[in-house]
Structure I
Amino acid sequence: MTGPESEGSQVRRAVCPGSFDPITNGHLDIIARASRLYDEVYVAVMINQSKKGLFEIEERIELIRQVTADYGNVRVEAFHGLLVDFCKQRDIPAIVKGLRAVSDFDYELQMAQMNNGLSGVETLFVPTNPTYSFLSSSLVKEVAAWGGDVSHLVPPQVLEALTRRLKKD
């Protein structure tokens, strides 16, 4: 056997959590960067029963699997409840979060401190690529719903699914 496990070291795992409704190029940038830093990256798709998303959880998972297929070390799973429980169950010591602006930092720092206090899981903040610093799933959905061009903001598979979904509604 070769690789980290053969040398007696642990597999390095991290999680990229979010609702991903839908996944954007900004999300994909963070996941791609995490996949270069860790042996295994879990994309944890949050189930929020009180919120009706544009895409069902299974659709989001499938889209994420499609757009991350080339990475080889990315796993996509749904989760509900506390992210730290998801991490404990999978022996994941690190959460990777993208920060778009200083305004993201206040909230994310509180979450990071809470998660660390609950379980010792560390949070690593990755500054987003400036190209995507304004980007959010909500903004993509709003622009697309009004007929705006979001083709440069989402992967082609997501654009296709988004176009189909918005034509139905």
Structure II
Amino acid sequence: MDRTGFETLFRESYVKLYYYALQLTRDEEASKDIVSGMFCELLEHCDRVEQSTVTTYLYTAVRNKCVDHLRHNLIKAEYADYYLKAVDACYQDDEAEAAEKERCVEEMLARLPAQTSHILKECYLNRKKYKEVADELGVCNDTVKRHIMRALKYLRELYSGKKD
């Protein structure tokens, strides 16, 4: 096949091959890429292709490329599904871990005297200032500080193994 024969074949066959690929892939851009790619390959190897079988060759090659494209998309979808499941599993693990941490904090606070536990919750968990907590409880700032220092000392001893 010479250059002129190739140009004629391209003009006569491109649109038909495009619609054939589009019917298989249902993707306009992929169909254009597939058909254009097949003509590029044909141009590179036009000396090896018989003029009488070139149309059959192109339809077969386009069909095969469309099947490859669909398989590739299927694999991409499977990986995307796998990724989403993995991410969901991580979030579930994070939620379980957060629930476990919250349970541990509640358990620690339960070991403290009631007022000390309340002050520690307000200052550290609810992020209130010592003055705010002191005003709510009707005590002075130093009392709140002492409760915090006592609670932290107790918790350090508890988790360093000195106290049960």
Legend entry - Origin of the derived value -28000 (helix-only ellipticity at 222 nm (-39500 (n - 2.57) for each DSSP H run of 4 or more, over all residues; to 500); candidates I, II): II
Inset, instruction - For structures I, II, calculate relative contact order in percent (Cα under 8 Å, 6 or more apart) and state which one comes out highest. - result: I
Inset, instruction - For the read-out Cα extents along the principal axes in Å, a value of 100, 33, 24 was computed from one structure; give its label from I, II. - result: II
Legend entry - Structure with the greatest value (metric FRET efficiency 1/(1 + (r/R0)^6) of positions 30 and 86 (r between Cβ atoms, R0 = 25 Å, to 0.05), set I, II): I
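If FRET efficiency 1/(1 + (r/R0)^6) of positions 22 and 118 (r between Cβ atoms, R0 = 25 Å, to 0.05) computes to 0.00, which of I, II did it come from?
II
Read-outs throughout are calculated quantities, based only on the coordinates presented, and are distinct from any laboratory measurement. What you are looking at is a predicted structure, and each value in this text was computed from that prediction instead of being measured. Cβ atoms are built from the backbone, for glycine too; each structure is taken alone.
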